[in-house]
Structure I
Amino acid sequence: MSPRSASVNEELRRRSRERLLQATVDLVSERGYEATTLGDIADRAGAARGLVSYYFPGKRQLLQSAVHRLMHRTLTAALEREPVPSGEQAGREAMARAIDAILGLAVEKPTLMRTHMAGILQQEGFVACDEQRRLAALLRETMARYGTADLDAEYPLLRALLMGAVVAVLIPGAPMPMPRLRAELFARYGLDWRLGTPPDGAPPGGALDRLLPHGQR
């Protein structure tokens, strides 16, 4: 039997890493961070336990990479959802979809996202992994489509606003309603409430009046 080529080995490593990332998302969502061990993750992924430490220096770094991968995949799916916008409104629709995708994760996977945000605030802080870089590149591309002139200045602000909104949704005992936060972000970027994936019901607090041009109210 001939040895596997370098490209085949690289693909197998990529798939193993992907399975570990997905297993992390699934288990932390189901059980929470403390109740999930690296051994549990390896077992769920069908991988040797030594592979976890081979790819990641620790559980916290693994979780950050897993959540950034999930965010990237969720954002990609939102931006590619049919009908794909075109014309002069395409950039605004893309920005609306990006905001909705990130806020949606806070609502759909609160345990996972709460753990992720808490981890970023730990002493080791923010991990700039490959998954995070792909997410950042896609968000920057979305901002460029929206028409942002100074990406270096505006991208960190968008990231901070999205992180703040996610935290506000997830605060135990005093969460902010997602539609209220969505309305504020849409107002900040001048987006029509009806873009993206608007939540059920009317926008809160007269947000539609603030967001629509005068002739469309």
Structure II
Amino acid sequence: MSSVAQPYPHVSEGADVEDVKEQLRLAIREARRIRSARRRDEAAQALAAVVLNIPAVADARCVSVYAARPTEPGTSALLEALAARGVRVLMPVLGSGLQRDWAEYTGADDLRERAPGRPPEPGGPTLGPEALADADVVIAPALAVDTSGARLGQGGGWYDRALEHIRPGTPVVALVFPEELYDADLRPLPRERHDRMVDAVATPAGWHRLRS
């Protein structure tokens, strides 16, 4: 865990939780934006090695992974490595409106942008939101995670709703940069009742189990 360049807004009594979340999102996005392309590439390779050695991932036959946006911890190396192992990979696809859907990863050449600002998605047939129940592990994006398992997402609630379809006991692993892992005793992330907790967090420096 790192305390370097770790934004944490002052929270006044009675402050709106969503306002606090948005302050954190803006600060973390800006810190990600100024990270160099070289550092991002190095982090992506290191992160893939870390995630592949998480026991639940090493044993999995089906894993859900997302295509990272340019400033997020990269997932291209992880996707390629899982596919090379013969692991079935499910990737999120945005359905009509904000509906959740999934499609299989068949290679980097098949990924395409379906809408401006959206991360690349597989071009194959969609499988429906219930397909996530096939995943033995879910790799989820995050802007930050704390040591209690609280996750700060982008604000749309997409993964909070999508995770309703996982099998009981399926571990959810969030990916962040090292400084985006917060100590819940010192700097707990703001959380609302509907927010889904994660079971583990992986950074380019290592991974941590957050809940037993």
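Bear in mind these aren't lab numbers, they're just calculated from the coordinates by the rules spelled out. Quick caveat: nothing in here was measured; it's all calculated off a predicted structure. Cβ atoms are built from the backbone, for glycine too; each structure is taken alone.
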Origin of the derived value 4.7 (distance in nm of label points 7 Å out along Cα→Cβ at positions 56 and 88; candidates I, II): I
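One of I, II was used to calculate FRET efficiency 1/(1 + (r/R0)^6) of positions 104 and 144 (r between Cβ atoms, R0 = 30 Å, to 0.05), giving 0.50; which? Walk me through the intermediate numbers first.
Values: I: 0.85; II: 0.50.
So the calculation was done on II.
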Value -22000, calculated as helix-only ellipticity at 222 nm (-39500 (n - 2.57) for each DSSP H run of 4 or more, over all residues; to 500), assigned to which of I, II: I
Structure with the greatest value (metric FRET efficiency 1/(1 + (r/R0)^6) of positions 48 and 200 (r between Cβ atoms, R0 = 35 Å, to 0.05), set I, II): II
Origin of the value 2.0, where distance in nm of label points 7 Å out along Cα→Cβ at positions 16 and 72 was derived from one of I, II: I
With distance in nm of label points 7 Å out along Cα→Cβ at positions 24 and 64 derived as 1.0, matching label from I, II: I
Rg and Dmax of the Cα atoms in Å, for residues 40-135 alone from the coordinates reads 16.0, 51; which among I, II: I
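Where does the value 8, 36, 39, 15, 2, 0 come from, among I, II, when P(r) over Cα pairs in 10 Å bins from 0, in percent is the thing being computed?
This figure was derived from II.
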